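The next part holds the structures, each set out as structure tokens.
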Structure I
Amino acid sequence: MMIEVQEGQALSADDAWINHAQILAVKLFKQACSVRVVVNTTQLDFQDGKQIVFVDHCSATILARACLETFIVFHWIFQSKDPALRRFRHGVWRLGGLMDRLKLHPSTEQARATLQTTRLQAAEQIAEIEASPYLGDYKPEQAKRLLKGEWRVGWSWTDEAVRAGFNKKYFQNVYSHFCGYAHSSYISSMQMGEAQSMEDQRMLALVALQTSVHVMARTVAFYAELFPRGRAVLESAPAEAQNAAYLWGFTSEDMEHLFDE
């Protein structure tokens, strides 16, 4: 409802980029919902009567990582109170995507036409970025990389996660764990091999689910800051829903005692 309430609001051609706030929010919501589905028990029935039953905690973990990264990108682009900086960061992010597309190898006429359009879009985006005063905030070498499509120049996932309100040590632990699953690390393979019981598989899957719920709660709070209509929906939601968002939206300070040495 917080996202849907934004539908129908007129945006000028120059402000059309703002709609990506809704697209990112929807993407994150779907990823979190997918985590919830994947942590359910999967059962495969074969013609010979055999069954395979498991909880796919590996896929749930990879989805949770995607959910986490979506929120960090969303926060990085839109957290500033300065609309011009928001537009600049959106442009840098967009250029990164366009440049990635230009590295692909087309095999059809339609794909070749798409790449030609992308090439023009990238040139226009580069010109807009070069004209922005915010490009001067980067060192010359960083600016060169930025204009080549390296949109995460000058910051890291951890940097932005902390700015977005995550506890640094918590984020580093969770994100490292999630990346291990996404990139087939030894530890992830070891856990896959050791988690033979349904109980162990559920336990590992719950890490992904709980993280996704936390990310959703942080997204709800951030979205309410950005969009007054979204905030009105949150404030008029049932008390149970508001309490859940508050409970799962715990802050860095709330977790600091867990990492006391």
Structure II
Amino acid sequence: MQYKEQNSMANNLYLPGEISSEPWMGGIRHKIIFEGYTAWVVEPVFPTAEKKWFWLPEWPTAFPERNGVKELIRLGFYMVHINVFGKFANETAVAAMYSFYKYLTSLGFAEKGAFIGMSMGGLYTFRFVETHPETANCIYADAPVCDLMWRCDNNRPDAVEVSEAYGLGNNTAALENHPLSPVNNYKNMVANNIPLLMILGLADTVVAPQKNGLLLADRWREAGGKAEVITRASWGHNPHGLDDPGRIVRFIIENTFAR
């Protein structure tokens, strides 16, 4: 990674092909076009020596004061994101994410980071980390999509977008019990001892926890994995995070520096 000489404040990060930079959540957000996708890195004012990072695959600007994002930036973590929205974590999306990961590590970023997956971001997180478990220290998932059938379960007409993304055309029924749904595809993460923190609202009607987060957490534990689940009986799909995000921040710090 390249830095301007004798300057410890933010805005020292150099990204080839940068198209813009602006203050964001106490850091500087640097935007680039990476292999045709908009991507960005938020540079903290005082980065950790190890260039620690966390990744939000979807909804990267949502609830930063509740999900630990603002505090983690303050503590010296970089935040990274590449916008592959609309691909529903299919193979193309996972490949683009991995290419961006390799780009970041080539710039000196840590080999492993934390993943924050909110809603559909959970689907991207689990699909990516299951494919590349060597990239992750830990996962914080909030009301995550863990079953490719979630739109079908809600009778949403746009469920066909998911089946199309997975090469199934308009055959949405083929998404049922799909082998790439995180509820069926998690054993690499467990085998690599990746800790999971999950926050769920039991009144969520957008992403039903019983068929998504709760089911995955149960299977994760049954397979010998470490999963902590925080449930709130009367809580819906969002706001994501916690009124006091300290528990989230501690989870990420403890697992990032311990692994």
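Bear in mind that the values in this text are calculations on the coordinates, not laboratory data. Since we're looking at a predicted model, the values are computed, not measured. Cβ atoms are built from the backbone, for glycine too; each structure is taken alone.
When distance in nm of label points 7 Å out along Cα→Cβ at positions 89 and 145 is worked out for each of I, II, structure I gives the greatest result.
When semi-axes √(5λ) of the Cα gyration tensor in Å is calculated, the result is 30, 20, 17; to which of the structures I, II does this value belong?
That value comes from structure II.
Have a look at I, II and say which one yields -21500 for helix-only ellipticity at 222 nm (-39500 (n - 2.57) for each DSSP H run of 4 or more, over all residues; to 500), as calculated. Working through the options, I get structure I. Largest in mean count of other Cβ atoms within 10 Å over residues 201-208 among the labelled structures I, II is structure I. Comparing distance in nm of label points 7 Å out along Cα→Cβ at positions 17 and 65 across structures I, II, the highest value is found for II. Here Rg/Rh (Cα atoms, Kirkwood Rh), for residues 105-192 alone was calculated and came to 1.04; which of the structures I, II was it taken from? Of the options listed, only II reproduces it.
Given a value of 27 for relative contact order in percent (Cα under 8 Å, 6 or more apart), point me to the structure among I, II it was derived from. Considering all the candidates, the number was obtained from I.
Largest in percent of Cα pairs over 18 Å apart, for residues 33-112 alone among the labelled structures I, II is structure I.
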